[in-house]
Structure 1
Amino acid sequence: MKKFSLFIPVPKPAFMIQGFGENKISIYKEMGLLGHNGQDYPLMQGKPIRAAHDGLVVYAGMDGSEGYGVVIRTNETFDYNNDLVWFKSIYWHLLAGIPVKVGNQVKAGDIIGYADTTGLATGSHLHFGLKPQAKGENDWTWYNLEQNNGYWGAINPQPFFNGYYAQDAQTIFSILNQQISILQKIISLLRIALNK
């Protein structure tokens with residue numbers, strides 16, 4: 001089964017001020033959470049946020065706390081606890097005027113928003129979250145597999161990071177494609193040489 005992989009969605013160098021499961025402020029308990037249900041990266045207002053993986057934009061807008069965010073779901077399934085699931089990544093506290101819309105296909109590294117303090121934020125940062133999902137009977141029905149885990153279905157994204165920044169994703173894919181193209185040409189030349 002194919003393993004899911006995430007690029008780091010913030011500009012270099014990234015550092016977290018609050019990790020998954022940490023509970024530095026009481027608001028999480030008040031919200032019914034065991035702790036923080038994502039990762040927080042401090043960023044200057046207006047810094048670009050990039051897609052951590054390829055996928056479909058399934059939400060782009062404002063929540064009830066006037067926080068702007070984007071949610072991206074994978075186009076294919078991946079291994080999670082020996083089952084095939086989709087993943088959705090969550091990007092919150094974005095600047096109003098989100099550059100993507102629901103239904104857009106994005107690639108890892110595409111700019112999907114800009115850092116801000118919208119919603120329940122104490123400073124400009126990105127709240128990044130990850131949830132495994134299952135598809136329901138209807139195309140529009142999706143379920144968070146871990147909904148009752150105390151984090152509203154979110155899981156720790158840290159084990160899924162591949163160590164690369166999303167801002168470099170397109171370059172990495174370009175290099176890989178060039179290498180594949182060169183290998184294909186070498187194989188073609190070898191076939192020609194062997195047939196003579």
Structure 2
Amino acid sequence: MKNIKIIVFVLIMGLISGGFLVIVNNWTKEKIRKNMEFKIKSAILDSFSIEYLKDNIENVFSKNVEEVKMDTLSYYKTKNGEIGFIFSGSGLWGPINGVISLESDKKTIRRIVIIHQEETPGLGGRITEEEFLNKFKGKIILPEIRMVPPGKAEKENEVDSITGATGTSKAFEKILNQTINKYMKILGG
């Protein structure tokens with residue numbers, strides 16, 4: 001009899017907590033979707049250096065950026081012919097997602113913005129720092145981006161890697177090159 005009471009109690013608590021989680025999920029689902037949409041649009045606008053406020057992001061985005069869909073991919077284009085696309089891949093410790101934009105020549109990096117990363121704080125996590133990301137500005141993506149030891153970047157496609165974060169640097173290099181190659185195939189670059 002005592003075991004039956006425990007089983008009934010566990011079942012009731014499971015149903016109550018499960019029901020509560022369903023309610024919370026339904027209540028927050030739209031907010032989460034809107035926040036993610038805002039995060040992506042703001043990263044795209046940031047990559048093109050287009051100013052916006054939280055209140056006018058939709059208007060600024062629709063006036064300045066066009067989403068172009070080709071096959072299964074989509075990319076973003078400004079009126080000046082600059083293009084940008086979202087990248088995603090596995091870093092050393094977790095996913096790295098962001099946006100890379102190119103000048104209208106389709107070969108010069110304009111800017112990179114990181115949306116999400118799970119790398120080690122103070123080491124690989126430095127991929128979000130402007131000091132590191134600024135090293136990509138003006139770099140040529142052809143034949144591919146190369147991460148080289150710190151202080152050794154000399155060619156127009158080379159970027160100094162992060163000291164103490166070789167794994168993250170190599171993973172980031174791979175993510176960028178795979179994404180660039182995929183988009184250049186459809187863009188004809």
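Looking at structures 1, 2, which one was helix-only ellipticity at 222 nm (-39500 (n - 2.57) for each DSSP H run of 4 or more, over all residues; to 500) calculated from, given that it came out as -14500? Structure of origin is 2. Once distance in nm of label points 7 Å out along Cα→Cβ at positions 77 and 101 is computed for every structure in 1, 2, the highest value turns out to be that of 1.
If you rank structures 1, 2 by distance in nm of label points 7 Å out along Cα→Cβ at positions 45 and 125, which sits at the top with the largest value?
2
Comparing distance in nm of label points 7 Å out along Cα→Cβ at positions 133 and 165 across structures 1, 2, the highest figure comes from 1.
Between structures 1, 2, the calculation of distance in nm of label points 7 Å out along Cα→Cβ at positions 85 and 109 yields its largest number for 1.
Among candidates 1, 2, the computation of Cα Rg over 2.2 N^0.38 Å that gave 1.34 used structure 2. Each of structures 1, 2 was scored by relative contact order in percent (Cα under 8 Å, 6 or more apart); the highest score is held by 1.
Can you say which of 1, 2 returns 3.3 when distance in nm of label points 7 Å out along Cα→Cβ at positions 61 and 157 is computed? Before the final figure, lay out each step's value.
Details: 1: 2.2; 2: 3.3.
It was calculated from structure 2.
Here the criterion is FRET efficiency 1/(1 + (r/R0)^6) of positions 117 and 149 (r between Cβ atoms, R0 = 30 Å, to 0.05), and among 1, 2 the highest value is seen for 2.
Laboratory data are not the source of any read-out in this text; all were calculated from the coordinates shown. These numbers come from a predicted model, not from an experiment. Cβ atoms are built from the backbone, for glycine too; each structure is taken alone.
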